[in-house]
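*Asks:* Scrolling down, you'll hit the structures one after another.
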Structure P
Amino acid sequence: MLAKRIIPCLDVKDGRTVKGVNFVSLRDAGSAADLARFYSLNGADELVLLDITATVEKRGTMVSLVREVARRISIPFTVGGGIRDEDDVDRMLSAGADKISVNSAAVRNPSLIDALAGRFGSQCVVLALDARSNPSLPSGYETVVDGGRTPTGLDALSWAREAAGRGAGEVLLTSMDKDGTKDGFAVDLTRIISSNIDIPVIASGGAGKMEDFRTVFVEGKADAALAASVFHFHEIDIPDLKRYLREAGIPVR
């Protein structure tokens, strides 16, 4: 078994880290750059930085913040939110990001994934897939966009397979039903996606206790697990989590 990755997520609005429940009711969690440095020094394997209102506000991701974070950390980080074309990606990578994530723009224009993978390499392209339960679809889950505001009618597994085929190197899979609830990751959703595509899957949404990470790695077959508020507010500290996982037989870095 390959080592599992632990990834804090910084949901950013106006340069501050925020966190809510089901993508709403946001509360402040501190400076994004300060938190990024803290995680870099305290056991995080990677970071994800998401500008959570860039798409709905129809603006680009904050280049200056990306540049500041890149100066202050020594671990890989992914940037997403408001990325619409190759020029946006070029700006993020030039500012210091290691990978970019695409969501709404890729759903609306799937060939964007082909273009980004062809120009920058699959290793730079992360598909951010936000999914919500919908029993009428084959997998039981529907792809949603615009920060969870807009249903698409697109089956989540079908979209994950298509994106992988187009050159995405990884899937950041967020359960909209679980986001911020702290009652555990969407294990069934994660297993459905991870068992049916051949690129890594990062599970996101619902982490509340250390056992949730073990469960999503073992039962959900996730390659990495992402969380926000439990890390930001020190309900779980990453060194303690890694110690717990090692004792549970889960390989971590």
Structure Q
Amino acid sequence: MTYTVHDKGLSTIIGWTNRDAYGKCIPPRNRAQLYRLRKWQRRIRISDATERNLAIALSDIDRLSSGMGLPRSVRETAAMIYRKAALKNLVRGRSIDGITAASLYAACRQCHVPRTLDEISIVARMPRKEIGRNYRFVSRELELKLLPTMPKDYIARFCSELKLSNSVQMKTLEILEHAAHKELTSGRGPTGLAAASMYISSVLCGERRTQREVADVAGVTEVTIRNRYKELALKLDITIII
């Protein structure tokens, strides 16, 4: 059973292989009848408008998840969140695309697979503000208990995309730990802090990456990285040779 399909994957499916249960090819004279059976099978799986909307939404969640390379657990969680939203009539008066994107963002945070609103916005092809507005609405109505995203949650993925070694990753986490101890992380965007710490670590460990490269991976501006890394270097007494 899976929540990513509107009927939870419990209905039967007529395959497209044109072979019977013994593996023999179905004669051409019977293929027209088989085609009609497939067509009616697809129609009766979706009986009303509610199921049709659910099927469209879950298909969108699967498409967005595939585009972002998200694991199966996130897809199942996103499908469950959307089902709860549909059950409470939260979709009424709002776009299906907006609620599906919001459900996926909430699922990423719930499963500790952090993705930024910008990343989901690019894949969903809709404004970042709309996804954020729908996310706040859904999380409030469903009373989702989601912890704020921490900078360290992004480090492993960012380092992997920039092909940085484990030593850089460990140094970045160390810098973030010191920054948290001195309360430098509160009130600042987690992706900006993660990007700045990673930039400092890449320089210190001799695996330098440009601010542009780090900014592109983290989805922030070079100005944000410059401001954050200068602040971190000053408050943590880190000497960086540019």
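Nothing in this text is a laboratory measurement; each read-out follows from the coordinates by a stated rule. None of these values were measured; they are calculated from a predicted model. Cβ atoms are built from the backbone, for glycine too; each structure is taken alone.
*Asks:* For the read-out Rg and Dmax of the Cα atoms in Å, a value of 16.4, 46 was computed from one structure; give its label from P, Q.
*Replies:* P
*Asks:* Here's something else I'd like to know. Here FRET efficiency 1/(1 + (r/R0)^6) of positions 90 and 202 (r between Cβ atoms, R0 = 25 Å, to 0.05) has been calculated and equals 0.60, so which of P, Q was it run on?
*Replies:* Clearly, the read-out refers to P.
*Asks:* Still on this model: Quick one: helix-only ellipticity at 222 nm (-39500 (n - 2.57) for each DSSP H run of 4 or more, over all residues; to 500) came out at -9500 when computed from one of P, Q, so which one is it?
*Replies:* Working through the options, I get structure P.
*Asks:* 13 is what came out when relative contact order in percent (Cα under 8 Å, 6 or more apart) was calculated for one structure; which of P, Q is it?
*Replies:* Q
*Asks:* Match the computed value 2.8 of distance in nm of label points 7 Å out along Cα→Cβ at positions 34 and 210 to one of the structures P, Q, and report its label.
*Replies:* For distance in nm of label points 7 Å out along Cα→Cβ at positions 34 and 210, the value 2.8 is produced by structure P.
*Asks:* A value of 13.0 was computed for mean count of other Cβ atoms within 10 Å over residues 66-73; which of P, Q is the source structure?
*Replies:* Only one of P, Q returns 13.0 for mean count of other Cβ atoms within 10 Å over residues 66-73, namely Q.
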